[in-house]
Structure P
């Protein structure tokens with residue numbers, strides 16, 4: 001698993017919101033049901049995404065959640081950073097506490113290179129592109 005569970009939930013939620021028509025608010029219970037998630041955990045994830053200004057929430061009848069910016073301007077890296085901060089890129093591939101540039105483990109140099117490639121991929125991948133790819137898969141299943 002590349003990301004923590006809550007980060008995966010955040011990705012699912014933002015992709016779901018990106019697949020909704022502009023201006024449509026999605027209630028948390030609806031997102032949870034469609035994505036197969038537990039509502040209380042999703043609510044906590046949505047709160048973090050709201051603090052990071054990735055989504056906006058509206059209370060009351062007709063309220064719900066929407067992306068705070070266009071999905072084609074929201075990269076996957078932004079969602080990951082909102083959920084995990086800087087802790088992931090800093091972690092040692094082997095789990096050693098004292099692995100650093102000064103005291104590298106046997107994988108440090110290669111792992112640093114891979115981490116940079118992953119970060120670049122996440123920065124170049126928009127939530128809109130993931131939602132579009134998901135739609136293509138779903139349409140393909142319907143046509144088969």
Structure Q
């Protein structure tokens with residue numbers, strides 16, 4: 001339908017599914033507030049790398065917004081795990097962090113992250129980037 005220009009507004013699958021992974025409850029709340037208010041988006045959250053893996057399998061996100069510094073593993077491990085599974089290859093990954101050096105950013109991008117956003121960030125611009133990346137599938 002989408003390929004033929006037929007509107008899909010009534011279908012639940014039309015929403016962009018966003019998984020936000022961050023151990024900071026304030027960041028999670030910020031994303032949930034911003035993403036839930038956007039009718040194009042559906043949001044789920046995780047606070048650890050392990051939970052991100054579980055939620056990726058259950059929620060089937062189109063895009064993962066991933067904090068680099070998680071309590072159990074770094075974002076590069078989550079990124080590598082997603083990229084190593086061919087069934088998840090369509091998922092876009094955006095790394096968000098305030099404490100990361102250029103070499104780590106380059107490594108994350110080489111491991112399959114689609115973008116990097118530095119904290120603090122403008123939530124409206126991040127939402128725009130999420131939609132842009134998800135639609136570039």
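No value in this document is a laboratory result; all are computed from the given coordinates. Source: prediction; values computed, not measured. Cβ atoms are built from the backbone, for glycine too; each structure is taken alone.
One of P, Q was used to compute relative contact order in percent (Cα under 8 Å, 6 or more apart), and the result was 22. Which label is that? Here the read-out was taken from Q.
State the single structure among P, Q that was used to calculate helix-only ellipticity at 222 nm (-39500 (n - 2.57) for each DSSP H run of 4 or more, over all residues; to 500), giving -12000. Working through the options, I get structure Q.
Source structure of the calculated read-out (percent of Cα pairs over 20 Å apart, 42) within P, Q: Q.
When distance in nm of label points 7 Å out along Cα→Cβ at positions 53 and 69 is calculated, the result is 0.8; to which of the structures P, Q does this value belong? This value belongs to structure P.
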